[in-house]
Structure I
Amino acid sequence: MQAAGDSLPVIDVAAGIIWQENTFLVAQRTKSGPFENLWEFPGGKCEAGENPEDCLIRELNEELGITVLQCSLWQTIEHEYSELKYRVRLFFFHVRAFSGETRAQENQVLRWVTPQEALKLVFLPADQSILTRLTALRLIE
């Protein structure tokens, strides 16, 4: 998808902030692609005609082997990766309930962290502003 007046293509991506008590799951990118070894929120690219929530459910099942039971859209941001010649439109969802045990289906390193611990990790540029917002977030259960 391409934004009006923008020469760079836009890729829609769904990402999950998967909560377990006061921690959330992060994944370290593998060495086989761009931004190797940087941390990110699990998720992936939306397929043609796929809405972001369905994408998130599919991606978390493929990537982590879990079934999303409850999620809600929290933030949508856009970020330009000029060096890669595209923009991403990221749909961040809070995932409050899931079934199954998280396991790295794609050989990525997984870690449960608090928002403060996450600030010490090097994340994808597009995820940086989300980390700042998470440190200020007060979860209401």
Structure II
Amino acid sequence: MKITIETPAPGEEDEIIIRMAELDDEVLKTIRRLKDGAGKDTLAVYADDSIRMVPTKEIYYFDATDNHVFAYTKDKCFDTRKKLFEIEELLAGSAFLRISKNAVVNIKCIEHLSPEFNGRFIARLKNGEDIIISRGYVPDLKKKLGIGR
């Protein structure tokens, strides 16, 4: 695959051109992230009757409960009005990682990890909260952290 990056002339609009014989899933995901503004350092969340822009680095984790996905910061909780897979796709390639069927965590907010006897891990977050990492997601966590095999 050839990648060409050009600087537009003054006054020209920025443009992305994708020329491929066949679009695969990975390219389609990248296009979706570009359209959704992935790479933004803020996320629109809902509190009471207002919309707030929260820096993603301040979000400790996302939790799906009762058909809602909530974003948790150090001491606040916000409704995202998105599905967990949308959050996961939006933040792909960042410090966020799926850790269970209903949670995505910011690995930069993990203070320490403790293994449990059944293959799960407990992650203690910097705000003192403990969250469970399901055993099926432990290999992805170890890979993201660069530990283990």
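Quick note: the coordinates plus some simple rules give every number you see, no bench work behind them. These numbers were taken from a predicted model, which means no experiment stands behind them. Cβ atoms are built from the backbone, for glycine too; each structure is taken alone.
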To which of I, II does the computed value 42, 32, 32 (Cα extents along the principal axes in Å) belong? I
Test item: mean count of other Cβ atoms within 10 Å over residues 10-17 calculated as 21.9, pick one of I, II: I
Value 1.6, calculated as distance in nm of label points 7 Å out along Cα→Cβ at positions 58 and 90, assigned to which of I, II: II
Can you spot which of I, II the value 11.7, 34 was calculated from, given it is Rg and Dmax of the Cα atoms in Å, for residues 82-129 alone? II
Starting from the value 29: which structure in I, II was relative contact order in percent (Cα under 8 Å, 6 or more apart) calculated from? I
